[in-house]
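Participant: See the structures that follow.
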Structure I
Amino acid sequence: MTTATVIAFFYGVAFACSLGAATFFVRFWSSSRDPLFAWFAAAFGLLGAHWAALVGANPDTETRPYFYLVRLLAFVLIIIATLQKNRGGASR
């Protein structure tokens with residue numbers, strides 16, 4: 001097995017875990033309608049898209065750092081969700 005194959009495998013594992021977490025939060029959002037769960041589902045969906053995109057990316061290209069902007073956006077969504085919940089913007 002080559003190093004690229006192992007890296008692609010682990011990117012696939014990260015993709016599957018992110019999609020599983022997004023599904024988990026969608027399930028809780030559908031039963032509670034708490035926006036916190038919707039924000040978290042969107043963030044983990046973005047992280048899953050990030051890992052899926054990295055599988056097809058050529059690691060030698062200069063565009064790879066732009067993929068991390070997607071990850072940054074996902075973390076910003078998590079921060080927004082946490083701030084909104086702590087300020088009382090979400091239903092309790």
Structure II
Amino acid sequence: MWALWWVWAAGALMLAVIEVIVPGYIFLGFAIGAAITGAVLLVGGPLSAWLSGSLAVLLVFFAVLSLVAWWLLRRFVGVRSGQITYFDRDINED
């Protein structure tokens with residue numbers, strides 16, 4: 001069942017909906033990883049056959065894709081320069 005492309009596509013859709021409800025680019029990385037995993041399984045080929053062989057290999061592939069997607073989102077869409085606020089003093093010190 002885990003080697004079916006539509007299972008990964010449905011998971012990607014659910015994670016994308018969760019990202020809309022809880023913003024922060026956390027679930028979006030997982031959704032992108034699941035969508036790419038589903039696309040690889042849909043296209044077929046030697047990579048798809050290799051991934052379909054073991055659930056552990058499939059989950060590691062998904063985890064690596066999700067981590068790369070999260071890193072790219074964080075790098076290009078995430079925190080911008082000047083957005084971070086530094087506090088020099090505590091308001092309770094008065």
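Every number in this text was worked out from the coordinates using simple rules, so none of it is lab data. Source: prediction; values computed, not measured. Cβ atoms are built from the backbone, for glycine too; each structure is taken alone.
Participant: Have a look at I, II and say which one yields 37, 13, 11 for semi-axes √(5λ) of the Cα gyration tensor in Å, as calculated. Before the final figure, lay out the partial values.
Facilitator: Values: I: 30, 15, 7; II: 37, 13, 11.
It was calculated from structure II.
Participant: Thinking of I, II, which structure, once helix-only ellipticity at 222 nm (-39500 (n - 2.57) for each DSSP H run of 4 or more, over all residues; to 500) is computed, gives back -22000?
Facilitator: On the way: I: -29000; II: -22000.
Of the options listed, only II reproduces it.
Participant: May I pose another question? If you rank structures I, II by mean count of other Cβ atoms within 10 Å over residues 3-10, which sits at the top with the largest value? Write out the running numbers ahead of the final one.
Facilitator: On the way: I: 10.8; II: 15.2.
For this comparison of mean count of other Cβ atoms within 10 Å over residues 3-10, the top structure is II.
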